[in-house]
Structure P
Amino acid sequence: MRRPLTHGLAFLCSIVLVAGASSAAAAADGEGRRAHHVDCRATGGRANGSPTHPWRTLDQVNSLALDAGDRLLFARGSRCTGTLTPKGAGRPGHPLVIGAYGEGAKPVIDGAGAPDAVLLHNTEWVEVSGLEITNAGNPGRNKRGVHVLLDDYGTGTHYRLTDLDIHDVLGDDTKHIGGSAGILFSVTGSTVETRFDDVRVEGNTLRTVDREGIYFASSWNNRPVITDYDPAGPRWLPATRVVVRGNTLEDLGGDGIVMTATDGALVERNVVRGFQRRSAGYNAGIWPWNADRTVFQYNDVSGGETTRDGMAYDVDEGSFGTVFQYNYSHNNAGGFFLVCTAGGTLGDAVIRYNISQNDRFRGIETCSGSFDDVRFLNNTIYVAPGVSQTVVNENTAQRHEIAFHNNLVVKEGAGKATFALRSGAVTVSDNVLHNVAGAPANPDGSTADPLLTGRGTATGLGDAGAAYALHADSPALGAGAALPDIGDRDFSGNPVPPGTAPSIGAYNGPGVGGPRPTPVEAPPVTPLLSNGGFDNGLTGWATRNAASVADAHEGTKAARLTAPAGGFATVEQSVTGLRPATRYVLSAWIRSDGGSTALGAKGFGGAATAASVSDSEWTLASEEFTTGATSSTATVFCYREQPGTAVCDDMTLRAL
């Protein structure tokens, strides 16, 4: 009788010992925090989460009921396949920690084509660090690397994503609440007021991700300032205390970092290299949408592809109180900056002390919709040889209230820098606009070479300040206007004392001594008209009753018009590559036999216009016209309608 009892007690003791081993493994420290170890390489035997008997699959891990303060630790050098979606949450002072243990490479979580590699659903007080995360399977499907999701949850507090290596998240071309991203924070539902609070996304690397890099989105985003406002939908309830800092993002299908439905977010010291690489949509480097009081500073964005949008930075609709300062933008196909409202509104944005080097197509671009109170102050824009840029490009005539003051723009060598202003609401003053063609009136400004000490040589945020410092002889030193909202320091950290005239551009330190910089190479002048002096005869001109003659005002030849009775004579040329909504002036020297001869333009998007000359001495005639809102061509002519003879020479066309 005793033997069976002894055997039963021994069996019971073995159960207690196993449970004790598991409990001891999970409650090793003195604060009651349990450590659950995971090694997906382990095989055979029991699994209890101890270092010697770790959990072996994500299914085992996902079935655990984790408590506040628990640690979920993955073995370095291991690889787990599927979706990590832990159950449980932390609490103040006792977060749920997900990380690594042991030696070697970061543990890998491979989503293998699942919608999410890591899904943190309706949880809070969670910290995730030290993992490698990938999700390349089923390319082109909707998927994320890390997805933090609150669905009708209330306020979720305290999220930390740090030191994560996220790569090859080969998702589809969607964004917003359920889109594809490397890191996605999303709020869904409409019943319980839900938002994020106290979020840190710091020190992570993301590469080869489609579509979004780091994206915040929420269904609680309705207010009248956005295009898709739904008065019956969930109200605007922004995430608070959000910081996105020190991340490096490379090879992105779409956007880099996008903040939507946030208030008071800080986005700083991030590097974005290569974005808008595979998306059919419109994408930019770093920007807010429907977000208030966002500060973007010390970021470095480059390699934006396409002009859809392809620029480094953007203030987008529904955003108020936005500050972009001390950022560096370079080598973006779409340009430096977008201000876009579509069907909504935005306002109270200041863009100050930023540097743009070799951004193409446009410096500042607007899109449809009106906005007010956007200030570009003390920025430096450098456009290198072979690069062209429209410094401010209003692509519609809708009202865009932009203040463009104390900025420094330098165009060097081949290519051109221009302005295309249409709304009448862009104010320009106190800028240095060197080698900028067709610039608007610029009161108290200058066109002189500002003597930048290392123009075009910046390689990153760290040396951009030195590259765009001002030489001691620079006319831009102390030449700016003392304006509100220019801040208290410049790009390099030099002070900007309040109430004193700052320097023009992103540098406000003392002038740099030493040899003067080499002069900026002037852009070559490319005439808009071909063979405007007729020295190549009538090549390039369509003619009627015209001939090339040696009776020239200058050069060797001119065009003689001989109109017969009942007929006319003309030379005309179709000109392409003009800027829409831009004033041009056509000039020519004309000598007539006393009858009227017309110099004019047609086919430019407006009614034909012409000046008349009847003098028998050489007379300089000119006529202005403005291209239509979508017109980039015109036909210019020298025309004799009455019988008789006239000579036309040295015809030129230039933008005003």
Structure Q
Amino acid sequence: MAYTKLFEPGKIGNVVIKNRIAMPPMGTGLALHNGEASDEIIRYYEERAMGGCGLIFTEITRVDELHGWGLANQLALTNAGHIGRMMRLIDTVHKYGTKIFVQLHHPGREGHARLNPSHNDIVAPSAFVTERCDEMPHELTLEEAGQIIKMYVTAAKMAQYAGADGVELHGAHGYFLEQWLSPFSNRRTDKYGGCFENRCRFVDEIIYGIKKICGPDFPVGIRLSIDEFMGDKGIDLNLGVEIAKHFEKVGVCHINVSCGIYETGYTIIPAYMFPQACREELCSAVKKAVKIPVLSINNIKEPKVAEQLLEKGACDFVCVGRSQLADPEWANKAKRGEDKLIRKCIGCCRCIDAISYGRHVECAINPRLGREAEYDTPLKDGDGRRIVVIGGGPAGMQAAVTLSARGFKVILLEASDRLGGTLNIADKNVNKEKLSWFIETMAAEVEAAGVDVRLDTRANVDTVRALNPDGVMVCCGGTHITPNVPGRDLDKCISIEDIVRDFDQAGQRVAIIGGGASGMETAATLMKAGREVYIVDMLPFIGNGLIERVAGVLRAQLVRGGVKLMPGHKLVEITEAGVKLEKVDDLSPVELDVDTVIFAVGIRPQYELAEAIQSAYPNARVVGDAARANTVFEAIRDAYGAAWVFEP
């Protein structure tokens, strides 16, 4: 498919952009602690520019050294010492014809005092606590507010000195600038509070100041949460559009449409259950109201969705964010028509979860993310030597592709009739089609790499030895666990592996034993089919193994759909009538009247095969579920790293 609109040149202010693909600001945790651009973050941005992106926005860039830390390791423009390394970042991106805007940021009440080097308090227009950060901010005086306005202006000038094509003010997601704009967070009664014009005044003064010191031709844009999803307490769609129209009059060069604040944080970075183009209503409303370019996040995974948004006139530029973390070549592959080879974001939220806990950005399906400098170019040292990879799941496929890139001749043995491993189970549940895409892409990569794939081939020492390999990698996955309880062999008991092959096997009243990812996702599927579902788990919470921002959305959906969550309950016995449970805290008995019991209690590594292979081939590497039960992220990461350094 030719994406005519997607690769049409565009313009923001006086800046000509080679296509309509923008990479929105995303925190990385890759900058130096002092705020300078590290070699790692420069290489990270270089890969996305090299990958064909037309416009890159930097991650949140600090303007206030005293109170403005959003991450422990983030870019900053708070003193002249930051200019040099920022210049190197910008010049590197420019080599590829990609333009770059620096996003200026302050967390305000959505910050943490512990991140500030001096552990000073956090600041905000008004003093009240966010539900998530749970820290009382200091309410700024007029003099203090004026000082921060100067910090924004100074940072913009330093960005201009460094060679940036423009700057963007982060006025979204409940951060500092939005805190002035929103009636929910701005409770002042002075010149910066009360009426609409007063609430906009603080940001107006920043824009006027930047234009005065940087000149009228230096582009200044703004990112806005067009809807905070707080009902009538905050910014709704109508008010969001009025704010966008106001800043067009003030002189911004673009509106970058986003949504949500920390109190509604699940809306900011959509998890896997959100559809593509889920924010079309927001950007379309702004596009109809303003004449300046409109950019928009829209949970875009596939190029065809981006093209459709542009064709509809919903926006002028599409913000392709997490998808360019998953595959830095997203734009180039789309241009070449290689959609099947794009590693499309699966919506697992591993990326944001990593930086939320002080790590650098990570991706479940891109093991190079944040480590681009470390994993630069694979050594071409395979010399045609033969490597047998056992298992065609995510770990096996990743190992095979990586080993092939090094010049090894790879034979992949898979016991079933298809590639994908346990993903062929996980992708059958509702809203899990993105895993099917990933299987398809990995299989296409395996084929493109020339891997000799042998399906329906169960590996053992003899079958491997017959191939006379120079080395072996064991990625054979694991087997699903059946709890050792009375009644487990009754006809009403079904494994998670079997239920996804035919959901109609389930009766009307279902107990799912295990509240991890597979249990919750299967519950969502059965709930949608009208079943009465219980999720039982010994742990004190449901969602073990899932990233919390994903688990939280899924739990809420399940509860709204009538699923009964039963954490802190141990399965004791399965009977013809139902299941007998025991509360973990007080050992009191509980019985459920159910006609179907589904086991979703986890995976046991295939230790026996791994040990047998290692006995015959001492240098064999064991990765993925064959070594330890893990997630897609760990399977891909471990397989990639092991294959990168593997020496038979």
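A short reminder: the numbers here are calculations on the coordinates, not readings from a lab. Computed from a prediction, not measured in an experiment: that's the story for all the values here. Cβ atoms are built from the backbone, for glycine too; each structure is taken alone.
Observations on the model:
- For 1.1 (distance in nm of label points 7 Å out along Cα→Cβ at positions 350 and 486, calculated) the corresponding structure among P, Q: P
- If distance in nm of label points 7 Å out along Cα→Cβ at positions 54 and 334 is computed and equals 4.2, the structure in P, Q: P
- Among candidates P, Q, the computation of relative contact order in percent (Cα under 8 Å, 6 or more apart) that gave 5 used structure P.
- When distance in nm of label points 7 Å out along Cα→Cβ at positions 62 and 398 is computed for each of P, Q, the one that comes out at 4.4 is P.
- Ranking P, Q by FRET efficiency 1/(1 + (r/R0)^6) of positions 174 and 358 (r between Cβ atoms, R0 = 25 Å, to 0.05), the structure that comes out highest: Q
- With distance in nm of label points 7 Å out along Cα→Cβ at positions 406 and 422 derived as 2.5, matching label from P, Q: Q
- Source structure of the calculated read-out (Cα extents along the principal axes in Å, 76, 64, 49) within P, Q: Q.
- Entry that produces 2.0 once distance in nm of label points 7 Å out along Cα→Cβ at positions 190 and 222 is calculated, selected from P, Q: Q
- At a computed -2000 (helix-only ellipticity at 222 nm (-39500 (n - 2.57) for each DSSP H run of 4 or more, over all residues; to 500)), which of P, Q: P
- Taking distance in nm of label points 7 Å out along Cα→Cβ at positions 38 and 70 as the measure, the highest value among P, Q is held by Q.
- If mean count of other Cβ atoms within 10 Å over residues 310-317 is computed and equals 27.4, the structure in P, Q: P
- If volume of the Cα convex hull per residue in Å³, for residues 462-573 alone is computed and equals 154, the structure in P, Q: Q
- Origin of the derived value 18.1 (mean count of other Cβ atoms within 10 Å over residues 430-437; candidates P, Q): Q
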